[in-house]
Structure I
Amino acid sequence: MTVLTGIGIFVFFAFRYRYHLHFQEQYQLFEWTGAYFADVARVPGGLADWLGRCLTQFFYHAPAGAALLAVLYCGVQLAVWVACRRKTLFTYVLSFIPALLLVVFFCDDNALAGAIVALALPLAVAALCQRVASRKGRRILELILLPVLYMACGPLGILFAVAAVCREVADGEGNPWLFALGMLVVAAVTVLVAWRIFPYPFNRLVQGIHYHRFHNILPGLLYAAAVAAALVVLVSCMKVRKPLKGIVVPAFLFVVLAAAGTFATLRVADPVKEEWMHYDFMVRMQMWNRILQQADRKNPDNPKTVSCLNLALAKTGRLADSQFSYFQNGPEGLIPGFQGDFTNPVSTGEIFWHLGMVNTAQRYAFEAQESIPDFQKSARFYRRLAETNLVNGDTLVAMKYLKVLEHTTFYRSWARETAALVADGTLFEKRPELAQVREFRLKEHDFFFSDTEMDSMLGVLQVEHPENRMALDYLLSWCLLRKDLTRFAECLQMVDTKPLPQTYQEALLLLWVFTHQDFNGLPESIAPVNVQRINRFMADANSGKSEVVMKAAYGNTYWFYFIFRYLNQQQ
């Protein structure tokens, strides 16, 4: 049962929810240094938090992260079972309940792995203390370990006291209730002393400091798992007159728990967030063709995912021809507006980086990092900040970021190689992407930026660097998505591609229909087949055909977008 559960958890996180793991990894910066350990471990729950961060860094590779999570969850289950006084098949099955609750808890993208460690450690230590033969020595040891476990695991360390008290009361020897009172007093004194020493509110010291990314949220499922673990241990200590025999009832109970856990996990897992995390990961790794393949399988409709798709179209040179073959929801799907949190500026900053707006990309990376709710740093953002400073010529600042990344596991080689290239002056020869961004970056107008006048920003970028084709594509796309055909026609004069891309021909035809009585004098750049098709489109639209019918016939045209998309928002 443990092996099957571990396999199921691995499969879920390795295949069904893998980008959730990548999302978790990018919002921390784990360093293999004594100073980092001291900084993290010096608060109640710090050791569990440090161990959780250590595990989270391996989420950089989803299969490795999924395997570690499977081992951790199975470890929680086994720790609960070993902590039980009577190890029967029935209590063995019950020991899966806390682990299943933790799986559901971790489907929250802001749940931290340190919380799972903080629940597993007290149970494991309680199981080890059971091996101490001397009752007096065991009780003294447990009284001493309680404050230690509170410091290591936070308030979940109290679970150790619950397991110890249940066992002692079940044994009924040597005045166990006095021992229970002693454990209660030690627990209360420990929390009160911590309140006087550490600069945290009392409720944070009782609820946990680093169990959830948002400090004002009480992780209910985590505490439900802790309560379930305590109840399982308590049940194992009860005397039963007629214990269950056979495997039928435990096997049936295990099937029910497995089904309930699977249902709850799939119910809580958010496919919309997972889709955006998938697209953001592909943008981070510059998997442009994979983004297009994913969009061909399932057309994205979220502004953040659509913006990633449009970036991939631009990087592959297909934005002008194929943009409206996919769902578009206005300018927000090209360059989303700035929002001061830790998620929205991430993929938007990637767009500015590839456009050549280096300072804006740097601001977005910095703002996203400083908005992380639990005040951690981000290895991904540190890398981007190092790159933006190198491109801008701020080498000393960049080297500070690189020096920190040299203490990580998966960014160390890149940071050391980059520092070596900076030292010998061959950075931009060996890193063509950085060289291109340095060439395209705004040099004369870098202080001037307004996200409400994005067409002006893109126009300045294009005027300074006419060879920046992506900036021109984005400028024209911005006008089209805003349905500003007059501005589009003005900017189209900068295009020297022959023949004109399909989308541009469709937009010009639509403008011509709005401003002319017939097609006499139509530019030669417009293909006759498009003239015939717009005639059919206008006839069908004027006849009152439904949106569904029009989408089936013209869903891949700019005309369909102009009539049926973004219109209600404009009105």
Structure II
Amino acid sequence: MVYGDIGTSPIYAFNESVHAGGSSPSSILGVLSLVFWTLMLVVSVKYLLLVLRADNRGEGGVLALLALMPTKIRNATKGGYGFMVFCLLMAAAFIFADGLLTPAISVLSAAEGLKSIDPSWGLYAVPVTVIILAILFTFQFKGTQLIGNIFGPVMVVWFLTIGGLGLFHLSQNLNALQALNPMLAIDFIGANQWHTLLVMSSVILAVTGAEALYADLGHFGKTPIRIGWFGLVGISLVLNYFGQGALMLRDPSMIGNSFFGMVTGQVPSILLFVITTVATVIASQALISGVASIASQAIQLGLLPRLKVNHTNEGHRGQIYVPLVNALMFAGSISLVLIFESSAALAGAYTFAIAGTMLVTTVAMYFVAREKWKFSKFFIIPMFSIFGIMDLVFVVSTSTKVVTGAWLPMLIGFCLGSMMWIWRKGRRVLNYRLMDEDMTIPQIERMRAKGHKVAVSKGTGIYLSAVKDAVPQALQQQIRVLHSMPEKIIFVSVETIDDPVSHEPPKYEQINEFMGRVTLKAGFMEARNLPRALKSKAVADYFDEKEAIYYVTERTLVQSHKGDLNRIEEIVFDTLHRNASTASRYFKLPAHRVITFNVSVEI
């Protein structure tokens, strides 16, 4: 699963790079050297040895990296640090773009292998891709447990196959080994100068999926990921790229079809096509699951509105299905296949999202190393300068394909990043407004003591509190409109912590003889199941959740001329707020024990 994306890059990466770099023997060797050293520096050194160190209690990914940032950066709303936060949000958005592009380009590149079996079958590449993607997205609601059981064995067969094919063709022409010399890459850059940028926009295809190594850290751990790369995956990829280079050097007619051209005969071609298709489906599944995970993390961190999240495996919290996100990716991936119609055309759109995420990761890692780990500046400045220059080259080179497709991830990244930024800002404004409410706990105590203004009903009422120290609006509305309150009142606050998972039990605090407060701490990767949490032993002695009534508030936002949001931000925030999942559904509240109040709030 971890290596599904980067493991299927040989299908198209080297062909695209040579197409951009030239077909002469010196150009082929120069491009091969660029691909090899890019793999070594970006994957082996940057991600495997450095970035994997930046784990947040075992979890990785862009949003986990945001949680690792110093508080002054993480909470920034303007200035340089605020811009850094926005870039991290855009990087998370680029992963969404990757979730659209990876299934499209991976499966389409495999389906294009049909023409290696019979040239006339190439016409069926797009329809076959659409059918495969439709089946893949349609069955996401069933979870990934079944297909996950065969991921490992299939990918092992895949890497042994491409490594074996590469070794065979390399043995036929050992001249390709000259590309191990970095001087060939340097000479190629010197000879091609600015044209090298166009070549690098294709070379980056060889490291697609490197970010997945970091994002999937929590599922597998550092050691297995590193062993997998240095023990099998990295070796197989290098052998296959060198084998393709050797094949091109020996037979220039294979340029453009060097991957599927590594086998001859109808039966071997069919077998390679089948295993390639299966491998690309696995790569697509990995990105689909990753996007669902990122969406869930963004919701927990307050960067996106509440969305319906289904957990498809009770024994594994990481296996989730987000219907809205899945539907958007389904429609987006199918549309991309129908619009671009070839993997070569899609490559222009694909690479910018990868380059942007890598650059933001490098910059964020610099702040973590400097501010959190307290590394010496004499160590981190030279190291991160090298990685930063490489990533900047990739960003500049891939931005040259704006017209041919790079505009798509740019647009997705900016729009979705801005959406998360506005939601984050709007939530803060909303919380400030809630704290301005004039009803306090002493006032409620006085009303209760007088008795004639507020009736006390039997039973326990549980009120969700968005702001811990404020009286929940649901209770205020109940008192103002119904002139009543329950015999026993429990405020519940859910605090999202920076860790992926919280191991702290609910904490109960007695406010007075009839009022208490429960504080729940939840990690940003955890589902929110309030009834289950309130049945725990830590709070069971204070009240019986099964007999309680939940009181929640649905808010209608009202625009205010003195608000902290500008007109556009108000419109976006209001739209997101109205389409968010209800509190009852999000916190898994029992429908037959929920009373909802609607209240208007000025923003």
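Can you tell which of I, II yields 7.2 when distance in nm of label points 7 Å out along Cα→Cβ at positions 176 and 328 is derived from it?
Traced to structure I.
Have a look at I, II and say which one yields 26.6 for mean count of other Cβ atoms within 10 Å over residues 8-15, as calculated.
II
For distance in nm of label points 7 Å out along Cα→Cβ at positions 136 and 496, which of the structures I, II scores highest?
When distance in nm of label points 7 Å out along Cα→Cβ at positions 136 and 496 is calculated for I, II, structure I comes out on top.
Of the structures I, II, report the one carrying the highest value of distance in nm of label points 7 Å out along Cα→Cβ at positions 112 and 280.
I
Consider the structures I, II: one of them gives 58, 29, 18 for semi-axes √(5λ) of the Cα gyration tensor in Å as calculated from the coordinates. Say which. Provide the component values of the computation, followed by the final result.
On the way: I: 58, 29, 18; II: 52, 24, 21.
It was calculated from structure I.
Going by relative contact order in percent (Cα under 8 Å, 6 or more apart), which of structures I, II comes out largest?
Across I, II, relative contact order in percent (Cα under 8 Å, 6 or more apart) peaks for II.
From I, II, which structure was helix-only ellipticity at 222 nm (-39500 (n - 2.57) for each DSSP H run of 4 or more, over all residues; to 500) = -21000 calculated on?
Comparing all candidates, it corresponds to I.
Tell me which structure, out of I, II, gives 4.8 once distance in nm of label points 7 Å out along Cα→Cβ at positions 192 and 384 is calculated.
Working: I: 4.8; II: 3.1.
It must be structure I, since only it matches.
Every number in this text was worked out from the coordinates using simple rules, so none of it is lab data. Bear in mind the structure is a predicted one, so any value in this text is a computation, not a measurement. Cβ atoms are built from the backbone, for glycine too; each structure is taken alone.
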